[in-house]
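Structures given as structure tokens follow.
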Structure I
Amino acid sequence: MVDVLIIGGGPAGLALGIAARRHGLRVAVVDRGAPGADKACGEGLMPDAVAALAALGVEVPVSDAQPIRGIRFVGHGREFEAAFPHGSGLGLRRTTLHRLLTQHACQAGVELHWHTTVPSGEASQMARFVVGADGENSAMRRWAGLDAAVRASRRFGFRQHFEIEPWSDCVEVHWARDCQIYVTPVGARLVGVACLSSSPYLRLEQALRQFPAVARRLQGAPAASEERGGVSASRRLKRVATGTVALIGDASGSVDAVTGEGLGLAFKQALALGEALATGDLRRYQRQHDLIRRRPAMMAGLLLLLDRRERLRRGVFSAFAAHPALFSRVLSFHTGALCVG
């Protein structure tokens, strides 16, 4: 018996293990896979995600990451950028982040069980609390009866790395009619390039044909990884906790990857759920989860509206290019540095 059994050893599960151990709870993490598995994601951490990691006691070594100063939008002949108002973001490989979190979890005393499967019906017999951190297609969510969603939508992403010195200290988001290309510096001579669209068939090579400026930058740069694909979902669940079972990370709902907030949400949820588990009150986590999700969900809705409405996007881009301070205020709100209402 342990106090907390976490099903899923990705960043969300490991972060929660660290948070729960900081409250003195006995924690075990089980995962059917191996540590350090790669996954298609943008690999950029916003400043609030970096701050949440620091609150967990996890500091990312400078040698393992690339500083990110801000965000740059490019599209329809317009280009504008804004620096983060407080702190900087980080670009780092998903595998590097997983390694760091695994090391910190081990040092914190979390029991890690890789290549291990626990039947859902037996999990509640092994711990006071069971947490599903098993991703978008969570089996724990279905078993706990928490699958009911208020709304859900999907887009599709593909990501690959290229050996080339980053040409910007910003995450670049290039917009076209049906997709976006994201360029994230993740090393001194490494960039991650990802495309997001509503089509499961639009691969990165095809998408780059719509972005000749990015394609020219990458011309001659050798690929440093295989192309990986994944689903970018927007899903809000009616509940993320019931009885002695809770959900975290993508298992607990998600926002579209256009926000860059996926990992940040998981780290903030880990801090909130760790406190709720320590007090034994999962209703507290439900309230905090709703608050944590509110701002990123709002930004996802606005950005996806720009994705669907080209005429609106052109007008907004013209306004931001003419008045860069507007984009700075939007970015401040996006990172939680500016409160509205």
Structure II
Amino acid sequence: MAGTPHIVLLTAADAGMLPGLEPVLPEVKLSHVRDETSLKAQLPEADILLVTDFRTEMLRRAWPGHHHISWVHATSAGVNTLMFPELINSDIQLTNARGVFDRGIAEYVLGAVLLFAKDSMNNLRYQQQHEWRHRETELIRDRTALIVGAGSVGREVARLLRAAGMQVIGTARHAREDENFKAVYASDRLPELLPDADFVVITAPLTGETRGLFDAEAFACMQPRARLINVGRGPIVVEHDLINALQEGVIAGAVLDVFEQEPLADQSPLWDMPQVMISAHMAGDFRGWEQALGEQFVENFYRWKHGQLLHNVVEKHKGYISSCA
């Protein structure tokens, strides 16, 4: 392309420069913006928008009527917060950070499965109480894990759980063969798969089809000893229905990294449930993840610069990358 590419980097108000971008800095004009006024001023001149802050309403309000943006990159696996009509209906390429967080999330899920199986939360509780209480715990070998969302993250989760001896099945938009799973079924078969699952792991993106997927009806399909692990998106689970299912013993427990509203409200009953572990949307955030995100963008930038196909192109009307659906 002619001229110096202009990249607009949108970050949170208190965030610094994304590390890992150093190789491209001599070749581009980089505008680091943190507020709506600056964003409005810079977007009409941008060639690329690099988003690490997902204040969607601000971005939509600042979206220019005339621009030459050809590529928007999200430093997250999920892109649901960028799904406003002006972007969806444009010819702008949208890419995401698929692959960066897969291993971290998979290790988190394996840890969550073991947390339940080895009753680790009660171990910590009894330790704090100076109470010596012997119990027997579970083996995860041959237990069934159902992964809802057999995409990039789901496949890495499946690899680790299968290595630990679990029987792993998955759901995706369409049934398919996948070496990482015992079987991958079409997502419309979820109700008939839930009763056989000991652990249900949500790794799906948030779309019109997955929003509210786990409601009272879905929980009623699960067995009483089943545990839910959500590392996908909070609104996939109807939180009120989950709370009722946990309080009434419909399911045995939950590990939750994502929520309908974040941060989770102080008054939420989930905080005080002994069968629930909460983390602050951090399942995939390993030490060095920001550097990895920057390096991933740099690799794609050179593809963009040389007119090559970009990696991780999202089908905007679907909200995910179909090759990993």
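Bear in mind that the values in this text are calculations on the coordinates, not laboratory data. Everything numeric in this text was worked out from a predicted model, so none of it was measured. Cβ atoms are built from the backbone, for glycine too; each structure is taken alone.
Compare mean count of other Cβ atoms within 10 Å over residues 87-94 across structures I, II and report the one with the greatest value. If you can, show how the numbers build up before the last one.
Numbers: I: 21.5; II: 15.4.
Across I, II, mean count of other Cβ atoms within 10 Å over residues 87-94 peaks for I.
Please state which of the structures I, II yields 16.9 when mean count of other Cβ atoms within 10 Å over residues 215-222 is computed from it.
II
Thinking of I, II, which structure, once Rg and Dmax of the Cα atoms in Å is computed, gives back 21.3, 72? Traced to structure II. When relative contact order in percent (Cα under 8 Å, 6 or more apart) is calculated for each of I, II, the greatest value falls to I. Computing FRET efficiency 1/(1 + (r/R0)^6) of positions 223 and 287 (r between Cβ atoms, R0 = 41 Å, to 0.05) gives 0.35 for which of I, II? Traced to structure I. Here mean count of other Cβ atoms within 10 Å over residues 135-142 has been calculated and equals 11.1, so which of I, II was it run on? Going label by label, the one that fits is II. A value of 2.7 for distance in nm of label points 7 Å out along Cα→Cβ at positions 79 and 239, calculated from one of I, II, originates in structure II. Starting from the value -8000: which structure in I, II was helix-only ellipticity at 222 nm (-39500 (n - 2.57) for each DSSP H run of 4 or more, over all residues; to 500) calculated from? Only structure II yields this read-out. Supply the structure label, taken from I, II, corresponding to mean count of other Cβ atoms within 10 Å over residues 15-22 with the calculated value 26.9. Of the structures listed, the value fits I.
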